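Quick heads-up: structures coming right below.
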Structure P
């Protein structure tokens, strides 16, 4: 099926990061919530996102805004 749209992938990575880090769900549980993705896909997403967030302060700001909306 090829790679997905980059903006969709980025949004998915944020969602996966927030689910995993903020809720304490396991990789398997997160994968189930994200459409049945395998835990290895979740781990790859978390790794990719963690690297991106080191050099992109906008990602941290997006996390903050999303967290505020979910309160």
Structure Q
């Protein structure tokens, strides 16, 4: 991911594709084990919070509201 966008590239190479753009300072993006979602940290709200989106960039959800960073899947 870049400062405020998330891009994906196929493991075997190819063109990068922007999946999501729009929140302030995105970092720490991680794929869900099933490849259907991407979790990441953003400080859009003024503090670090964890968000998740579908792998096609739809259905943005904020998962934390009292701070959070560096998401991981279990």
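We did not get these values from a lab; they are worked out from the coordinates using the rules stated. Treat the numbers as computed from the prediction; the structure is a model and nothing was measured.
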Practice item. Figure out for me which of the structures P, Q the number 24 belongs to, where relative contact order in percent (Cα under 8 Å, 6 or more apart) was derived from the coordinates. Key: Q
Revision key, fill the gap. Candidates P, Q; helix-only ellipticity at 222 nm (-39500 (n - 2.57) for each DSSP H run of 4 or more, over all residues; to 500) computed = -25500; producing structure is P
